[in-house]
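Quick note: the coordinates plus some simple rules give every number you see, no bench work behind them. A quick note: this is a predicted structure, and the numbers were derived from the prediction, not measured. Cβ atoms are built from the backbone, for glycine too; each structure is taken alone.
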Structure I
């Protein structure tokens, strides 16, 4: 369904886009924003990286009551990382509405502290949200807006019962938005969608994804992986493994080859997972070694290549992994690494073979990541941190990279050549009378 005109759902939409560093909404966002503003049930199908988060946040937040100090909107997500990502975007929009994310692996005490003063927008994983609903932690009386983001992934990993219980607990919901990067053949009955407006961009913005295979002469593919990474050079990429137990072995090998990388898988501590993504986003590591947890629902930079170190078991896994590269009109390559005597699944076919060239060892990144012991809760902004690092830390333009602000801390990328001297100058410095610790992580 297409709309011929675009109305501005938020009076300060241009200001919000400027804050986010966005010149204008893309066609999918324009159509989805208008549909969500006017229809009761909307399904948005669009590729990974196309901007679905902003597409639903703009029209949903526009319909909130600023005078009401209660939960008005709920966003259900399949993973902690996606919850944090949406929370960050919503806060960066600067609408004035309180936003909080809650999820498994986070102390319940932290949830209770955040929910003591209810947020207008609550984001969370189905299990944690269902738990709080049973506890009666927050009032559902004014909850009228529901978003099921990456809803098919939530179904895939077993959240159907929790989502069903949540929907049954909020019959007063007026507007439901479902988003996905893949089509779902059958809608679960508990959704009770009433002639939903469908925004389908899965066939739009086709990217230039190239699929190639890398052949390993040995059944143990580690040496071929190292050769391939040196051949591909220092570019942002993801190496996918099927099992978290394999990650450590591959990681140990990459470390022995002095190939810098971050790890990301379900068994990691939440703090370590977050830091892996931060260091991957800011360029400290250009390679992410991950399970399918990283195939969708996480905020990562433009990926130039992915490598299937282990062959995916199903076509859907293959599709989602490949979706991390060649996003929205950009080029990218998916490499299938397989033993020469190993048959490829039919859904992979028989792509052209990549001939690996001898290449020099990969050089370490020019960036390092520092931790700052203050965040939003201390009324500290990115500008405050940049000011401290430029003035007291004596950094010059180009020597400070991206800054990520969290509730109680922050992280910044700094040129490695300036790291030691900068830390000596700013550690135990002050921002807004708060003494801060600054150190490399």
Structure II
């Protein structure tokens, strides 16, 4: 692997301390445990050692990366492809076509990324060859255990006869390491106190007046934040749904994200957050880590976290990459700040009246065609500039998935653009266009 060329493709000038430590340690150790905070570049930290260990003459899957969520699998695959190693990579996860994954395995990837249940399925169906898999990465390993994947992970490890190297990663210290991993005296790289930036996290309490409900207190806080990016964390998906309904009744633009949603809807919610079509996401702790989402200015604990780890992971979504952030604890009279929160908490006063939030500057255009239809970003830009009459600065972030594409368009241009391009073809094919909501 040409490290200089790889970093150039990633638009990185140099590795940080954690990434360099991983590159120096993981290829030579039977077991490595990496503890590193969200936003520190952990994905590249383990992908670089994996890339150095790949051998052209070895058939089948050489490195297996097991993750707790489909979104994390997609994110890691994207980073790996951007590295341009020349070795094939595939991902497999629930919500993705099993037939498509089986077809991909007709020419086995050197690197396979997937969720425990789907990997176990393909092993039992004899769709993948893991007889030469020498490296196992367990990313966000503690989360996989929390979600009940221990049985599937144990089964996966048991069918890796050539396994010589294990890499476990987490943003927080691991409470336990199951015996089935056979980790003997692993090298522990602890960067949990790594200063990933010059950022500062402020922690504030918001006491809701007794004559107001919790949703009304939330609305006043959002009003005060004036549409700046925020993630609102709830403890359960039912609470996410309720808050979503309440925000919609107040005409507050937002997205929702929880494990019961269809994969396509989850992807769309994150895409719209990334491209600025929505600045507010209501979610469970499912979104506290392992997702490709932008720097978030505010974290709102609509319901108090149940543990110190949940608190840390939620707050890890802000105050990253040289940006400051603020976390708010929404408190009713009966609520008390948990004892595991030791940081100084200052009081944040709510405004007396709700003021409507500014509308997002971007909207999202949905195109019912994607990579499987040979559509790429250049095709989308060409359509919007040449046929849609848009200027380049009126077109924002473009994301092309397997069967769909999403593009941010200035909100004041989206309706006219949709009417203008509705009868046009893209790549010679008639497709459906719509405004995503």
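Details
- Each of I, II could give distance in nm of label points 7 Å out along Cα→Cβ at positions 271 and 415, but the derived value 3.2 comes from I.
- Ranking I, II by distance in nm of label points 7 Å out along Cα→Cβ at positions 23 and 71, the structure that comes out highest: I
- Comparing FRET efficiency 1/(1 + (r/R0)^6) of positions 279 and 351 (r between Cβ atoms, R0 = 30 Å, to 0.05) across structures I, II, the highest figure is found for II.
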